[in-house]
Structure P
Amino acid sequence: MSKKPIIVFEGIEGSGKSYHLTYVAKYLKQKKISFIRIREPGGSQNSEKIRRLMLNNKSNFNKDTDLLLFLSSRSENISLIKKNYNKKIILIDRFTDSTIAYQHYGMGVNLKLINLLNKYLLKDIKIGFTFLNIVNNKNLFSRLKKRKTLNRYDKFNLEFYNKVQNGFIKLAKSKKKSYMIINSNLEIEKNKKLILDRINKLI
């Protein structure tokens, strides 16, 4: 694996993935290690425009439109990823496995189609490692309640989130060597240490 890998943080809403990615970014900055940070949907200027459209509470897209919008956002990020691939560490808040977990396991979109489109966009780009943050139902909703604003994806029902998280866990089990499951129901400092220990091995 490259010492400048793509490191992805996955998980459903309220799982702590963005918190831990931010912590890792601060750590790399302190160590003066070059990196870029992307979120999906979002990242590049055009991707952020798509993000605002997708997550707007007034939007009401069907599942196929949602898929294509996510992939459009990813398409706009590919040139940025290619430019920095193997040159800088790339931290991504949600990536290709989120599309599988949400659009296939959550919404029932055809998996072969998702894999085909992801393969078309990424080509030779390989993810180095993924941290999957999991959360129980109680903590999921208590954390969402603390947010000042909720977007469209923060308002699905419990059954949907459970389907998505179970989908993530299936993906993690199929890619054991390149995945670490972080139980975000546990003490946060313990999880920070687990993640940083693995980050130091990766870089």
Structure Q
Amino acid sequence: MKTVTLTLIALIALSLAVPVTGQTTSKAAEKEMKSRAYKQARKDAKKYRKEGFYVAPGALPLDKQLEKSWTMQYETDKKGNPKYFVASGNSVAETQTAAKLQAGETAKLNLAGQISTSIAGLIENSIANQQLSAEEAASVTKTVAASKNLIAQKLGRVLTTVEMYKKMGNNIESNIFLAYNYQMALETGKKVIRQQLEEQTNILHEKLDKILNL
């Protein structure tokens, strides 16, 4: 009886210790991630300031903005996927407002390009496994490749993580960094591609469901 009691106590102690260990590992990983983001942000901020970039009045210091951007790039979910897509855009215009708008649109296109590329990678195996004809497979590949502009138009609220400017004679250069939730981006991209495939091809709905995993 004494042996059984000791065994039960040991099992209970072990079960209590495992979550603590997991939490400790998670906290250590988060601390390491924040440290990397901090160091990279300081390095980048120094480089950008040397090049003449500055932030708008009232905005967070450039170091803090870059730290936020790098933190988002390093963050991953439980499956190891990134939590955010992060992209940048650059533009030169006569006014700061015009430069910001153009740089933002360029960054959105870059985001959309990342999303379509990720989706292409995810469905590559699906195309082979669904026994599509050569014509159907070509249609899917072509549609995904041409989806960037449409995906950019369908993106919802995009987070601006970095916003900096530089005087270029009579013009202003704008450098914008954007972030977008990874899972939301994939779902948006898949819906856009599915709609295009439904309109432009004769691929059965059942096959589209399996290819896009919807």
Structure R
Amino acid sequence: MKTRFLVFSAGLIVALTGLMVYCWPQLPAQVPIHWAADGTVNGYGARASLWLFGPGMLAALTWLFCQLPTISPQRYGIAGFAATYYYLCGVALTLFAYVQALVLLAAMQRGWPMQLALPAGLNVMLILLGNPMGKVQRNFFMGIRTPWTLSNEVVWYATHRLAARLMVLSGLLGLIALTLHAPFWLQSVLMLGWAAVAVLYSYVRYQQELKGTSL
């Protein structure tokens, strides 16, 4: 699975590099790199920085994702869910490449408005990340890592099964809200609210386990 992940990552890097080479002659000296919630640009940077924060960052993240399993404590390794680990890493890299492609297109005044394109990508990512979340085993780098999930395996799995459903639901509701042009605050709640629910659930479930009962 690691080999497939490396091949996939290399493909993303090559594709993003090709897009940058194509766009480079059309890019202004200063390109937009930050947007407000309403989609207006509020930050610019030199176009050369796109190489560092585009293909360069993809390569760095690929290296990091491959190194994390080697430094993990033995009892908290990824051997039991390696396929899921590399899948989730691949989704994260895909989102990063997607955002960089949006930046390039925005610099040329093409593509969707950023206030629509970026939330759409984040909501799709929630769905793709949430689907296999229940398969993630206890580790120090991925998942809902609260004191209560890390200290109790039953709480870990119960919390992640709940989080999996919440993430998919949040992503779907977020896409609907985006289509209906819901206010930014509501879209933010739908996108982030699942995490607060999962953390609270992990605490409640841990207390239940201490008392010898379950939800």
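A short reminder: the numbers here are calculations on the coordinates, not readings from a lab. Remember, it's a predicted structure, so these values are computed and weren't measured experimentally. Cβ atoms are built from the backbone, for glycine too; each structure is taken alone.
A few notes on this one:
- Once volume of the Cα convex hull per residue in Å³, for residues 102-189 alone is computed for every structure in P, Q, R, the highest value turns out to be that of P.
- Ranking P, Q, R by Cα Rg over 2.2 N^0.38 Å, the structure that comes out highest: Q
- Identity of the structure behind 18.8 (criterion: mean count of other Cβ atoms within 10 Å over residues 94-101, calculated), options P, Q, R: R
- Among P, Q, R, which structure scores highest (criterion: relative contact order in percent (Cα under 8 Å, 6 or more apart)): P
- Once distance in nm of label points 7 Å out along Cα→Cβ at positions 86 and 182 is evaluated on every structure in P, Q, R, the highest one turns out to be R.
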